[in-house]
1. If distance in nm of label points 7 Å out along Cα→Cβ at positions 30 and 142 is calculated from each of P, Q, which structure is the one that comes out at 1.9?
2. Assign the value 0.60, calculated as FRET efficiency 1/(1 + (r/R0)^6) of positions 78 and 134 (r between Cβ atoms, R0 = 30 Å, to 0.05), to the correct structure from P, Q.
3. When Cα extents along the principal axes in Å is computed for each of P, Q, which one produces 46, 45, 40?
4. With FRET efficiency 1/(1 + (r/R0)^6) of positions 14 and 102 (r between Cβ atoms, R0 = 25 Å, to 0.05) computed per structure, which member of P, Q shows the largest figure?
Structure P
Amino acid sequence: MSKTYDNLMEAFAGESQANRKYLAFAAQADKEGCTQAAKLFRAAAEAETIHALRHFSNAKNVKSTAENLQAAIAGEVHENLNMYPGMIADAENEGEKGIARYLDMVCKVEGIHAELYKDVAAAPSAAGEDYYVCPVCGFISKGAFSGKCPVCGAPGEKFYTVK
């Protein structure tokens, strides 16, 4: 890889993290009644997203949908089988039981994400149902969801639709 590519990917990672960080800061500012700060954090988060997406595209990492689906599957499988199990073990070894349980929940969800990508990869342009996301653990349900989240137990009425 070239130094330019490496730089773009480093910038992509930094801008992506800044986006999420600023959204977390905005939520905290909202809780504290700091409306103007919350607005600025959300505006900056959007700007960082613009930067991140341009860096990723300029690095030529956006390919065909079929290739992008395979990349998504590989990423989710890696997180589920390789990344999170080690993190869970580290948290347990350090006595961080709550964090270990949380990471285990995320690990399970990543496996579910991989399966959803595999399903869509079989027919990427087929019309389908909406997706419903658990706001607690990130579990995704294909189609309307009722009952409790099978991963974290959150009530189904808290799920939100992504079209």
Structure Q
Amino acid sequence: MSETIEKLLEAFAGESQANRKYLAFAKKADEEGIPQAAKLFRAAAEAETIHALNHLRIAGKIGTTLSNLDEAINGETYEFKTMYPEFIVIAEKEKNRAAEWSFNIANKVEEVHANLYKKLLTGLQANQVLPEIEYYVCKVCGNTVENSTPKKCAICGAPQTQFIKIE
């Protein structure tokens, strides 16, 4: 890999993190009743997304939907089989219960994501007509479910009202 491609990917990671951080800052500004700060954070977050997507595209890291699904499956599988289990052990050792909780729920949801991606990829590879599926995400843990919301989140126990429909 060339140094330029490495730097594009490094910039992609930095811009992606800035986007998420600024959205968290916007949420906090909303909670504190400072809408102008929230609006500016959201504007900057959107700009960071544009930068990140440009970097990723120019680096040649956006493939076909089939290859993108395969990459997503590999990434999610690595997270729930390797990355998060290691992080959970460290959090347990350090007795950081909040981090342990965060790692545990993310670990469980990453497996859900891998399975959803596999299901879609299998259908595409079989040239099936894909059914129209609605997706809902738990605002507490990120659990992703198909077609309808459960009364209670299977991962974190949040009530049905904590699920949002993804358009």
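The numbers here are math on the coordinates, done by the rules we state, and not lab data. Keep in mind that what you see is a predicted model, and the values were worked out from it rather than measured. Cβ atoms are built from the backbone, for glycine too; each structure is taken alone.
1. Checking each candidate, the match is Q.
2. Corresponding structure: Q.
3. It traces back to P.
4. Q
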